[in-house]
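What follows is a set of structures for review.
None of the figures in this text is laboratory data; all of them are computed from the coordinates on show. Not measured: the values here are computed from a predicted model. Cβ atoms are built from the backbone, for glycine too; each structure is taken alone.
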Structure I
Amino acid sequence: MNSPAVFSPELQSHLNGSCPLPHWGVIQAHGEDAANFLHNQLSNDVLLLPVGQSRLAAFCSAKGRMQASFIVIKTAPDTILLVLSLDLLAQTLKRLSMFVVRAKVKMSDATGQWQLRGLMGDSARAAVGQAAPWQTTAQDGVHTVALYPAVLGESHIPRALWIAPAGHALPAGADAPTDLWQWAEVMSGLTLVSQPVFEAFVPQMLNYESVGGVNFKKGCYPGQEVVARSQFRGTLKRRTALVHSPVALAAGQDIFTPADPEQPCATVVLCAARPDGQGFDALVSGTTESLQTGWRVGSSEGESLALLPLPYPLLADI
């Protein structure tokens, strides 16, 4: 299957500006125990997160399955924002609140209090420069988080999350459609968990340990034992890959391989259409064995998916 090795000038011209993010929401944790409480619930270190900085983290079940994932932003010593997929917000807020007990922290839906925009290309470059992923600039209540870039071949398109109080002037740059942001998200090799893949993966199945989403040195959190065992005992059997597809795919959709036609071997995490109309790109999490035998859509005889290089290296099992 043909797939361009780099972003064409046409594609690069699309990947500029500021995109609304109506599919993301915000949970706020406020109180003197906010950092400690979230540190005990999430896969990453929140206690040592400096004010004005950000991290990626997963919220897992006792079995290590991801119920949500967040861009965690510490806006004040007693306030932390969790940016997540909006379709998981209500149930995630309810579940997190169940664990509060005596902790001095209040969890709330703060989506209406914040504006979220995705910055791409020159707009992202102007906001965060050459900052590494998760590095954050904070000014006048506005936080801009550097994200993993959209990558195809040698072409890299900067991306950033801009979050500001409601009513704040929007960032400079032309408006771009949300579906373009979602395609760039696919091309970054990293996405947040959404409802169709609720509890489908442990963090490593979405490559989170390779992109700064898991801290193996911190204390316990729900599912920590399963996550650690997967890493340290060499039992990682599933990974997320970047693929090109001739047909549209849906999050949660099963993928098959001719080597084992009866059983699905992979699951679609996120799919988006290429802006130039040349098919679709997707993130798919599947068995490392089936990656060698090929992935097919719908059945073992369906359309083939073409592997694209991931834009970051995977950490080896420990």
Structure II
Amino acid sequence: MINGMRVITLEEHFATPDYSKGEGGAFVPDFAESIAQRISDVENIRLPEMDAAGIDVQVLSLTTPGVQGESGSADAVIKARRSNDVMAKVVREHPERFAAFGALPTQDPQEAVNELKRVVLDLGFKGVLVNGHTAGAYLDDPRFDVLWAELSNLKVPLYIHPAFSPAPLPPLQGYPELAGPVWGWGFETASHALRLVAGGVFDRHPEAQILLGHMGEGLPFTLDRLDDRWAVLQHASPLARKPSDYIRENMYVTTAGVESAPPLHCALQAMGSDRVLFSVDYPYQSAETATEFLRTVEIEPSVKEALASGNAAKLLSI
């Protein structure tokens, strides 16, 4: 706890034996070694660092690119199931400290539905996390409607975590350091979320909810512009609502990876204080510095409590 507040974090990466390391770019050696030490550990590093930082519960998820990096659906199904079983074991051993988002074999939408039902109904997971596109296919594709229908039926969210774009982005050519978490990932993930809006996913499945990290991948800062320009364009498939309505009503954002007051204030004002949730992005970010930011940022006490855990507890029934 921090100053008497319970703290729940939602973008907290974990590596299973099938996915022993993540993907984020050419890290400097010391940082890469730190990630390798922390990402699969529970007892010796992760729990002590949670205790020291005042984090009560981490919601674990499979690190990027995870199952979405598999080329074949058969391997994806097997490795998703195995990885989810590994995370379920961690949760069973520490039920007061960990929850989990399941990994899905999105290479086969019906198998993804089957695994979604298994992890939620049998393993007690709180939702699922997908690491971006699957071989260039995004979740607005109509073949994923069966997945959105089941997510709505189970009333659990889907967290869209960044991944590299299917092809290099022309403006970033020659600057590989910009392609990943520095810049390209945010553009890629925000665009994925907007494809869901433009593709009518939330018109067809109005109860569906997604989570976006990194203070919403920039979307809270551009809501007025989205609505203004959308209104003057011709549309082959008009939407039932304004783009910002879907972002405010079908999306949550987490602070994962952003420890700065101005974007937090913007996200709270743009999205509403019930739509912003605290996270760390562990082990790629420091749990200690993240919770120090939470402790010291100047916002109303009731808003800070909702940010720290209240909103997550309500959304995920933790």
Structure III
Amino acid sequence: MDADISGMRAFVVTAEELHFGRAGARLFITQQALSKRIRRLEEALGIALFERTTRSIELTAAGRRFLPGAVAAVAAFDQAVEAVRADGDPIRVDVYDERFTPLRLVREASERDPRLRVELSMRQGLAVALPALRRQEIDAAFGRAHDLPGPWPEELAHRLVHLEPLAAFVPEDHVLAGKSELRPADLRAGGIAMPDPAGATEWRGYLERLAARLGVPLRFNAPAIGVRHLVEQFLREKSAVGLGEMSIDAAGSGLRRIPIVEPVPLLPWSVVWHRRNPRPLLRALLAQLRPARPPDPADPRHWLPEAGLLGHGTGNARRPR
């Protein structure tokens, strides 16, 4: 029996975690499947790589000697796979949804760098995209890198790349339709009404934090199935307001876009990638997505929920390594 790459990958990840549960979660396999892979590898090598007890696992002396070569072998395999697909395969990027800023950011990046061939997906939530990122089924994803389920995956990095002001969207016969700007006091009677974010826990968290900051009630309706359904929901509201990015063009929709001020809510967009993704096109994309500078947390004119937490979990300015 020969050692195989899946066994070596399982060994490397388990050696990093020293915990079968966490290692299995990183590889998206069960603990039983992970144990089988490592056992097959140990049988192929004829030596134990881990010392197992009921409470912990540790590398054996042989495991410590084997680890550097296994890390290099897995990296070399990944690079070899990348070498045969790099010229032909586009970079795979999740842009959240067609109506949001990331689609424009990727389009502008590809216009500046003609090498960037992009295959788009729209999972409508960073929380939903993270498993695909961890498996490197996609190369990058956009979203708000906070209020996600569970701890931040250490193998992923993120960088804040854009801050987009939010505006209120109301029908033309809405009680607030005649205003040129809206302040928190204007919103408190009717509150905010939004489609249920479903799996996009980071968007739900943002809305809940914003409503608490403004002191306005927040209500979630049924999830919106497409842009038309979203507009229909907003058109039904006659006292509550819907929220969307300021860059969204409301012309012809029957909705009015009204800026929110004092403070202006800023929606943070980060790009997220796997630290060990070797693709040159990923590096090219990241080179086009420069870090955004958040406002001073003491500035009352703007609101950003995690202005003091931008380094949480990952280190925003790190590149793939």
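Given a computed value of 8, 27, 28, 19, 10, 5, 2, 0 for P(r) over Cα pairs in 10 Å bins from 0, in percent, for residues 61-220 alone, which structure among I, II, III does it belong to? Could you put the intermediate results ahead of the total?
Numbers: I: 9, 36, 39, 15, 2, 0; II: 11, 40, 35, 13, 1; III: 8, 27, 28, 19, 10, 5, 2, 0.
The structure behind it is III.
Can you tell which of I, II, III yields 45, 21, 17 when semi-axes √(5λ) of the Cα gyration tensor in Å is derived from it?
Values: I: 30, 25, 16; II: 27, 24, 20; III: 45, 21, 17.
Only structure III yields this read-out.
For structures I, II, III, calculate FRET efficiency 1/(1 + (r/R0)^6) of positions 101 and 261 (r between Cβ atoms, R0 = 25 Å, to 0.05) and state which one comes out highest. Don't skip to the answer; put the middle values down first.
Numbers: I: 0.00; II: 0.35; III: 0.80.
The maximum falls on structure III.
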